[in-house]
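Asker: Below: a set of structures, written as structure tokens.
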Structure 1
Amino acid sequence: MTTKDAISLWDASAQEQDYNAPMDADTTVDVAIVGGGFTGLSTALHCAEKGLSAHVLEAKQIGFGGSGRNVGLVNAGVWLPPKDVKAKLGSTYGSRFLKTFGQGPETVFSLIEKHQIRCEVTRTGTIHAAHSMKGFKDLEGRWQDWNAMGEPVDLLDREEVSKLIGSPAFYGGLVDHRAGTINPMGYCRGLARAALGAGAKISTGVTVQALRKDGGHWKVETDRGLVTAKHVVLGTNAYTDTLWPDLKRVFTPIHYFQLATKPMGPEAAHILKGRQGLWDTGQIMFSLRRDAYDRLIIGSMGRVFGDAKSGLSHRWARKQLARIFPDLGDIEFEEAWHGQIAMTPDHMPRIHNLDENLYTAIGYNGRGITTGTIFGKSMSDLLTGMAPDDLPMPMTTMSSVANAPIMSRVYEAAFTANQVLKSL
């Protein structure tokens, strides 16, 4: 695939081979899975390993949605501090959720090791960087929560974190040693390879048009034929459409954009020397990482305006890198892209039982790598006899966000204004 045709840098640079196969006939399976991203492929892999026949139906290509456009940070937990998770879920579910998601990076890294997935994996942690003193106070609270749980998370002052980042631009940082980085498209394709090896079937370029119950089964109607399944799992997250009524209204969709420089030389060797991924405490989040080929990848909330060579987002990226690393000099970018994030009102994901034997995990709030992997395994456990009460979080019925379309436009305007202001 040429860079011109790629949906992201990760699509162009992934070492794992893409997989494309049309749906060639009607079929009957134990579980039909809509969506070929982290959730769908993890579900297929774990279902196949448990002896279920599984068929993934992907409208475009493997990883076409958020999975192939991700930042690639393999983070533990969710956006919320641990104490807030317990407050929302209660003691039993809160503790279980924090344990499961605290082990999320290890779950991902174990799959990478087991299936020898080529995805530029690093296990040197991630840095949650304080953009202000207020941000540092927030990090102190998070550190206290994780420290009380015995988790390997360190709070660094400004001088200490500047040595890791290669810049004094931040006020401190929280280093999570459980975490790391990957090429997310490489990981996604590796999950597809592993699922196929376990006996699952994957069809690409097939659009699911309708779901209807027929006795004890679901009829999954596609533009390529009919799939009959006992169970259906919708793994579409932020790319959910109108397939199931009002499902796309349980979250507010927002965009996240990234630009990648060309591979850099010694002038960038001091930047994130350990190749940790970084995101900041700003209300409009900023991210930065250095890949295996010494590209710097910088991103924030919003759409790409222009391309890698010119336009508003290009100006924004140049300005931000010059602010943080003033000695870098002239910088050339080679790729620009954006993807969608499914934001929920409480910043927590959901597991919904939409109908009998019809499930979805949704609302990942930008934490797709670990969340999709964990929930995919949870779906396989649920379909092979695990009690719903043993899931990482309560299974709930669908509840729409009434103002989601309006808030999506409000956020979009704010993110665009942020690009403009920070490009001046």
Structure 2
Amino acid sequence: MMKTITKISSLFPTGVLLTTFLLFFNVNVVHAQSDVVAELTVNSGDLSFYNTPVIASLNGVHIKLHEGQLQLVEVTNGSENYITSQLKQGNPDQLTWILEGETEPDTERNFELRVVDDASGASSANNESVNVYDDGESLLVKIGEKNVLNYRYALKDVPDGVDELFKRGGYIHPIWSPGGKVLSRIQPPDHYHHYGIWNPWTRTEFEGREVDFWNLGDGQGTVQAKQVIERNEGEVFGGFRALHNHVDFTGPTGEKVALNEQWEVNVWNVDPEKNVWLIDFVSTLNPATDEPLTIKEYRYQGFSLRATETWNDNNTTLLTSEGYDKSNANATRARWIDVNGESDVEEGTSGILFMTNPSNFNYPEQLRIWPEGANQGVENVYINFNPAQDRDWELKSGKTYALKYRMLVYDGEINENEANRYWSDFANSPKIDVNPVSLD
């Protein structure tokens, strides 16, 4: 049996790259000396969970006083199972792991967090981690040798003859299926301002002016990727945090940042067989000045996908949590929407299940999709969760607002029951009690 431990020195990493040490060694060398620093109990309540990412707060656990490495152990009827865990770069008091297998309703699972001081025979080699590669223009996130997604922060040039107003960075493309199918698209000739997976606002009011950050060709505003502030890598998850500015071009004194946005994107290593990707996307918004910014009621804006040009009315299906499809889902509310289309991988189709979180404004948000016949019936798969489709959303100065989404990326097909299960895991976190253990 192999196990993973986390070095305590990683609780205070420097730089933007997570410096957690993930070490492997045989169990028979573990217990030279170890101390239990916390007991953790996961309670499922009246729900079931399956291979679910969980996060426990280590506030009050005095591990900083001890030298060694952190090791998470699940204790079941006297037997021990060593669990891969990881500390978060931006908040090193958060311990993350995958609640492996099925956890049935009304179940308690018990864990111990230990400090181990003997790592003899350890090796840091592990090519199945979630890693982030920076080429100076983009961050490429991979699990092992497989591409998951690419986040571009540098400006993307436009095709010859296209207005440079359409240049932008701060989007995800490509996003790949586990079998290697590219599922997104940027700068299509019918809408040069479409950028894979992206999150601008179309109708806003700022300082008494209407500003459009979506339709770049109108020249009212744009979204600029400002800075990558954090990268995480490890066996449990990998990803990044980045800052975006919504820039207003219409003011009397020229360009002005009206809205700050932080993206946090995490890829969870939930499937040892790498048949699915599980990706969390959080957009955190706050006005950049003392003035509020109001996202005005409008039919399309917010978290969006422009899908691969190979998908169309004839080879793609859409299904929502409420049973609507591509013919009638537009402007309906949904907890999730499954987009599945023809693929060249072995399974024949690939797809993305998009899920929204109950904490979001105006949940469950309404959908903007291109219905059947849009764009002459070709290259016409576009979806959008829009929290301001039927009402205004005022963002007040000094406050922050978060929108949370999850994507399940897969090859083949999933059914409605599976989609509901994945959404339930996202919408309902199991309760975790952390009991610090005093060390003399």
Structure 3
Amino acid sequence: MADARPFHWEYQAPPVQREAFRVEGGRALRGVVPVSGSKNAALKMLAAATLTGERCRLTNVPQIADVAVLVDVLRDMGIVVDHPAPNTYEVASGDVDWLFVPLEAAAKMRASFILLGPLLARFGRVIISNPGGDRIGRRPVNLHVDAMRALGAEIEYRNGYYFARSPGRLRGADVVFPTVTVMGTENALLAATLADGHTTIRPAAQEPEVDDLIAFLVSMGAEVARTAPDVIEVEGRRRLRGADHHVMADRIEAGTFVIAAAVTGGEVTLTGAPREHLGAFLDVVTDVGVEVTEEGDHLTVRPDPRGFRAVDITTAPYPGLATDLQSPTAVLLTQAQGTSHIHETIFEDRLEWMEELRRMGASVDIPDTHHAYLHGPARLHGAEVEMSDLRAGASLMLAALAAEGTSLIHGAHQVRRGYENIETKFLDLGASIEVVSEGSPVPS
């Protein structure tokens, strides 16, 4: 896969601004908060827009760091990405000569690997770095690579990069994953839209973000259908057209604010909430003792005055309880009467952040990498803690809001990767939260 250009990367990403959140806890949150567009849907749609040379317009795209990283990668490959209005992006992918996704981007955001499928299908080649992302355990991309090979791609791994090429069009095939993989499903789906022939993907992830991606692809002229809950079938087309799409609401952000209202003893109404995608999560919080009332796309949340009850939870692929909502739910369970058990089935390092939660007064036992026991109700107090990943970071903010005293939470950039204006939204609900530079005094 020779290329006349030297193998280096010219773009110098700006250094991550090291900031922390200083949170004064003990205030009940009250008010109305809008739910932003879905991070996990928007990133995949930006990648999908490279499947056509015509302009695609995406609205309700969250203004988050991960979107900014992916947009920078696309622009540095020569793809035109305009930002004509807040939460709106337009992508026009003409001829692209330098199909290279660098280590710098992959280290910041694992989702950069979603470019493998569409770039390979449209341009026939791509060099893409082994991805980084959150420190929550092994998230191997071999399933993605195997899917591309099943579609006829030739892929070599050298010096931390995958060198992928397709001799002619990709070929439709049966793509069979050994286990459910959300981004693996999406990568195979994107590649199959331009492949020659019929592709069947199974077991296909059932997450609503995948279905939103399918809706966008269909509007681009792709022939895609979910023919069974865990089966997606694709009839490849030679070309796709431009399209407009409104990104779905972020169910993980919505769940985070549900917990925020509950643990602070407040009352919050979420507007634009994707109630239909929160079934397993709302079942859990209702069992704990959170009152959730629904009116259209509005959810109003308040705690049961009788207190919270311990429950046992197990994460699972959709329609089960999302692993991304396990960490926020754990904060709620610290306030429940009795012992709650968490069984994390997706990522083996997702419970590590609870060491920071323990610093804030939580009573937690972690016998192994997949199980935790929370004994409550615990009296949380302010502390100095560190965000290790996106969802753990948001959860530490929830704990700090519920705690007595002041907390200093390092690593604000982690939360900004996936939550739009999170500190502003909390401030609008009456929280006492301040963004400070690293090195600020530790709360006494």
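All of the numbers you see were taken from the coordinates with simple rules; none came from a lab. Nothing here was measured: the structure is a model prediction, and the numbers come from that model. Cβ atoms are built from the backbone, for glycine too; each structure is taken alone.
Asker: Work out the source of 27, 15, 11 here, i.e. which of 1, 2, 3 gives that when semi-axes √(5λ) of the Cα gyration tensor in Å, for residues 140-227 alone is computed. Could you put the intermediate results ahead of the total?
Answerer: Details: 1: 47, 18, 14; 2: 27, 15, 11; 3: 21, 16, 11.
It was calculated from structure 2.
Asker: Supply the structure label, taken from 1, 2, 3, corresponding to distance in nm of label points 7 Å out along Cα→Cβ at positions 292 and 316 with the calculated value 3.7. Please report the intermediate quantities before stating the final value.
Answerer: Details: 1: 2.9; 2: 3.7; 3: 1.7.
Value 3.7 for distance in nm of label points 7 Å out along Cα→Cβ at positions 292 and 316 corresponds to 2 out of 1, 2, 3.
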